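Take a look at the structures below.
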Structure P
Amino acid sequence: MLKKTFSFIFFLSLSLLVSAQDLSLFQKKWLVQGGDTLPYRLLLPDNYDHTKKYPVVFFLHGAGERGNDNEKQMVHGAKMFLRDSIRNKYPAIVVFPQCSSNSYWSNVLRLHDENRRVFHFVKDEQPTRYMELLTQLVGYVLGTYPVNKEQVYVGGLSMGGMGTFELVYRNPGLFAAAFPICGGANTKTAKQMKNVNWWIFHGAKDDVVPPFYSDKMVESLKKEKANVKFTLYPEANHNSWDPAFAEPKLFEWLFMQVKASN
């Protein structure tokens with residue numbers, strides 16, 4: 001019995017060590033601008049070659065992962081990019097920025113009525129400070145690393161899903177594809193985002209960010225003749241990122257997208 005217990009503890013410890021080593025492949029970095037700091041983690045392709053050009057993926061975390069530890073933003077999604085099946089087949093530069101706990105990716109008012117949460121997405125206003133820093137980080141990565149400018153992608157969940165829409169809206173002509181999960185945006189911004197390829201995800205039972213917000217964005221993007229895929233998970237609540245990350249065709253779809261001509 002003692003031997004079995006020791007073996008279990010050994011293999012559990014080994015598993016945790018391997019997991020920690022995997023995440024350590026994401027280099028810790030910081031963007032400092034005007035007294036503010038944007039922590040981020042950066043993963044280079046296996047067998048990175050600076051003479052080659054690579055796709056780049058920016059992934060935006062949710063509100064629960066805000067902070068300045070340069071760790072919490074890795075909770076959801078980071079391990080997905082470390083799978084051998086993904087790294088070997090789709091070599092790419094992957095960036096996980098972290099928003100401050102006193103800020104938000106998108107310019108949105110979070111309200112409550114009697115029955116549900118209500119989000120009012122502000123249009124034509126100044127971006128949040130951390131959207132400004134995020135935009136600067138995107139520019140820095142594209143200018144510093146060998147990026148294929150035809151394959152710039154962004155995705156995110158919850159607050160990061162909202163940030164995905166807004167980052168695309170505020171940077172027209174930059175992104176080839178986007179995959180917001182349980183997010184939303186101002187439907188009047190759809191015209192500025194019509195040339196991006198979209199795969200939008202939401203849970204039908206989401207009681208944190210109601211699926212209404214994705215429904216309306218899908219409808220508005222389609223009216224603008226955008227290329228949109230929408231997956232609504234009938235039994236999923238807010239954590240629709242779990243089935244979204246498990247989509248067998250997600251990466252195949254993402255890395256075949258190239259920037260549309262405007």
Structure Q
Amino acid sequence: MSLREILDRLACGDISVDEAEAKIKLLALEKIGEKIKLDLSREYRVGAPEIILAEYKDVDSLREAVLKMIEKCGRAIISRLRKDQLSVIYDLKSTYDVYVSSTGRIAVVKKREFKIQYSGGKIGIITAGTADVPVAEEVKIIAEELGCKTCTVYDAGIAGLHRTLEALKIFHENDVDVIVAIAGMEGALPSVVKSLTELPVIGLPTSKGYGMGGNGQAALLSMLQSCAPGIVVVNIDNSVGAALAAVSIAKRVAKFKGGVSD
């Protein structure tokens with residue numbers, strides 16, 4: 001159904017304003033060549049924009065997707081950048097605000113006048129070790145771009161349990177709504193965290209470790225087999241999935257807490 005048809009049906013009283021709004025939101029798909037269809041209205045539907053997955057795109061297609069997303073939405077968040085694609089992002093610095101993570105894997109490009117709308121949601125991010133920090137920083141970047149405050153505690157794994165306990169104290173003092181617990185090796189951190197708090201916990205296994213299962217499989221299976229009930233687990237190194245899940249929870253909590261806070 002075209003936009004005109006939707007409006008005609010609304011004018012004739014065949015559909016309500018709410019129904020028309022829902023149908024219009026479904027229209028915002030932008031086709032780029034024969035390869036890419038950007039979902040430009042995703043943020044209006046689900047509270048988070050489409051995040052451009054760069055890893056499998058050629059350089060020209062990536063450039064077109066980023067520019068179209070900025071044109072229509074004011075901002076583009078790009079994940080899984082390859083080294084050969086970074087020049088595409090850096091070339092935009094003369095026109096837009098550009099931020100590239102220390103890992104070079106996640107970037108944000110936006111119009112200089114773009115303003116983040118803060119929801120009041122707060123997300124705690126904890127890592128077991130320093131090797132997990134790059135993945136944690138990706139979660140942090142996405143969460144903050146999507147309007148949540150973050151509180152981070154790194155290198156607080158169960159090898160020094162007192163550090164984990166101190167991290168939980170910090171999270172409760174900062175009144176976070178959800179915790180993303182990031183760990184490689186045996187991946188026990190989310191289980192310990194969940195056993196000590198009523199807060200929602202998202203387990204994010206990383207591909208850090210050595211020997212059998214050292215690419216994240218051991219951490220993933222540990223989290224899935226956790227004895228602490230209630231943990232939600234995303235896939236190995238899935239910083240985007242963990243961030244979006246945390247943002248969804250934090251925004252919903254903030255809504256019922258009373259909305260935006262400083």
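Out of P, Q, which structure matches 20.0 when mean count of other Cβ atoms within 10 Å over residues 219-226 is calculated? Only structure Q yields this read-out. Determine which structure produced the value -9000 for helix-only ellipticity at 222 nm (-39500 (n - 2.57) for each DSSP H run of 4 or more, over all residues; to 500), calculated from the coordinates; the candidates are P, Q. Going through each structure in turn, the value belongs to P.
Out of P, Q, which structure matches 0.20 when FRET efficiency 1/(1 + (r/R0)^6) of positions 75 and 155 (r between Cβ atoms, R0 = 25 Å, to 0.05) is calculated? The read-out comes from structure Q. In terms of FRET efficiency 1/(1 + (r/R0)^6) of positions 147 and 163 (r between Cβ atoms, R0 = 30 Å, to 0.05), the structure with the greatest value among P, Q is P. Comparing FRET efficiency 1/(1 + (r/R0)^6) of positions 59 and 171 (r between Cβ atoms, R0 = 35 Å, to 0.05) across structures P, Q, the highest figure is found for P. Given a value of 2.7 for distance in nm of label points 7 Å out along Cα→Cβ at positions 179 and 211, point me to the structure among P, Q it was derived from. The structure behind it is Q.
Every number in this text was worked out from the coordinates using simple rules, so none of it is lab data. Keep in mind the model is a prediction, meaning the values are calculated, not measured. Cβ atoms are built from the backbone, for glycine too; each structure is taken alone.
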